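Q: Below, each structure is written out as structure tokens.
Read the figures in this text as sums done on the coordinates, not as results from a lab. Values in this document were obtained by computation on a predicted structure and should not be read as measured data. Cβ atoms are built from the backbone, for glycine too; each structure is taken alone.
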Structure P
Amino acid sequence: MLTKLTPDLIPEFSRACTYERVFGSKLMTALQAYGLNDPNACFWLLQAGDAPTAALYLAENVLVISAAPEADPVPIAELIRSRSIGETDTNRDQCAALQSMLGGATESSYYMVYEGGPVTDDFPEIVSGNVHAVFSVLQKSHEYYRTHLQFDPWAQDLTRRMNTGRTELYQLVLDGEVVGTGSIGSQDDECGVLAAVAVVPEYRHRGLGACISRFLVKRIQELGKTPRLISGYDEVAELYRQVGFRTCGRWGELYL
């Protein structure tokens, strides 16, 4: 049964968020940022009997799911149809099951977890991020950001999440210019998630992306948590392996 989240169901929702830590921490961070009564965010719990099998979060027409292997895709597919949801992010098996019912196109790559040693480097060129400067870097760095991000909703959501203390934004400055960015996109009690690591094209192939990633790993380690991420593409996963990450599963995106 798929149920709109209520205060009494939050403990079960939190349990469901542990099934996949990257998306699960994103759900928990969003719940803390928005609560249950904000019209800009909706949360649901999927249960089989009394057992939670998936936690769901919808904002900006993107549905994010932390699901157990046994989670029933049928009520999730019904929600996607009824809400005309354009993008769904979940584990690859759930993504494939939803595609078989709904059609659409999918993309997939790896969940990754850091297994390198402690990072002890200093990173004086990386400082707290300015939302305008970071947005400019993201827009220059990749077509995805140019087509998927609009400044006002992106900045408003980012600010709300940063106000929870679970999201941290950084920028890399060289030659007096902001040329790279990265963030801790979300956290739960076990992990911190690297997100939106980007470098403008003219400063690539200098190891700056790895530098930003190592800085974020160090920061998450300082918080006593495990660094995790999703790689956007399989080729990107190889770069993160060189930093100290290993693959630990696959995620999928369904586009309708």
Structure Q
Amino acid sequence: MSLHKRISVCLCSYNGEKYISEQIRSILRQLTADDELIISDDGSDDGTARIINEFEKNDERVRVVPGPGKGIIANINSVLRLAGGKFIFLADQDDLWEDGKVEKVLGEFLRSDASLVVHDAVLVDSDNKKVLAPSFFALKNCHQGFWKNIVKNSYIGCCMAFRREFLKDILPIPANIKMHDQWIGLVLEKKHGEYKKPVFMKDKLVRYRRHDGNQTGLSHDPVLKMVRYRIRLIKNLAKRKLI
């Protein structure tokens, strides 16, 4: 780990060969020599490993590490522990970063002195040709609020960045919760300290690709399952003395 980076982009990959090259290129063209892209691959058995290893071979800003092989929450915990940048950006393997995302988000950190920044996204089809929804924020009624975001989550990992000093409060993300991004948002709603609470930017800085492999992200679980999940979430927040 280097603690002298400007930003760390943390990306967890798994069988993402179809889209990951395009996403990595959209990230790298915005990074400086003082930044890093850490890719934690959780045992892909398609062509993902070959693709990301080629990027690592040809670009010293890219670091590929093996994931723990225990699912997405464990993989995110693992990759976040490796991040040395002052600001940590989360990225999905199948989206696309709009040009200017990094500088606009960093500018918002400076302008608002926020603990965490969340920006809007455009939802597109798998080929990135058709807009399915012009605003994720409008679609999901996204905004601040601790209890609001327990009931209905606004936090979307691929659109989030936060200050590294909050890793001590975020980690470890509990293994029995469903959404790491919701956890991070809720923790920083409470643990922002000297900084302001999470800030929601209206700028649409990601093209959020919807395809067969991730369609569940916009659907709802059965009501009983949702209630049980929120009970587990609240218990974990209580253990951290956040409620």
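Q: If FRET efficiency 1/(1 + (r/R0)^6) of positions 113 and 177 (r between Cβ atoms, R0 = 30 Å, to 0.05) comes out at 0.60 when worked out from the coordinates, which of P, Q was used?
A: Among P, Q, the structure yielding 0.60 for FRET efficiency 1/(1 + (r/R0)^6) of positions 113 and 177 (r between Cβ atoms, R0 = 30 Å, to 0.05) is Q.
Q: Could you figure out which one of P, Q the value 2.5 for distance in nm of label points 7 Å out along Cα→Cβ at positions 201 and 233 was computed from?
A: Details: P: 1.4; Q: 2.5.
This value belongs to structure Q.
Q: The value 56, 35, 34 for Cα extents along the principal axes in Å was derived from one model only; which of P, Q is it?
A: Matching structure: P.
Q: For the read-out FRET efficiency 1/(1 + (r/R0)^6) of positions 121 and 161 (r between Cβ atoms, R0 = 25 Å, to 0.05), a value of 1.00 was computed from one structure; give its label from P, Q.
A: That value comes from structure Q.
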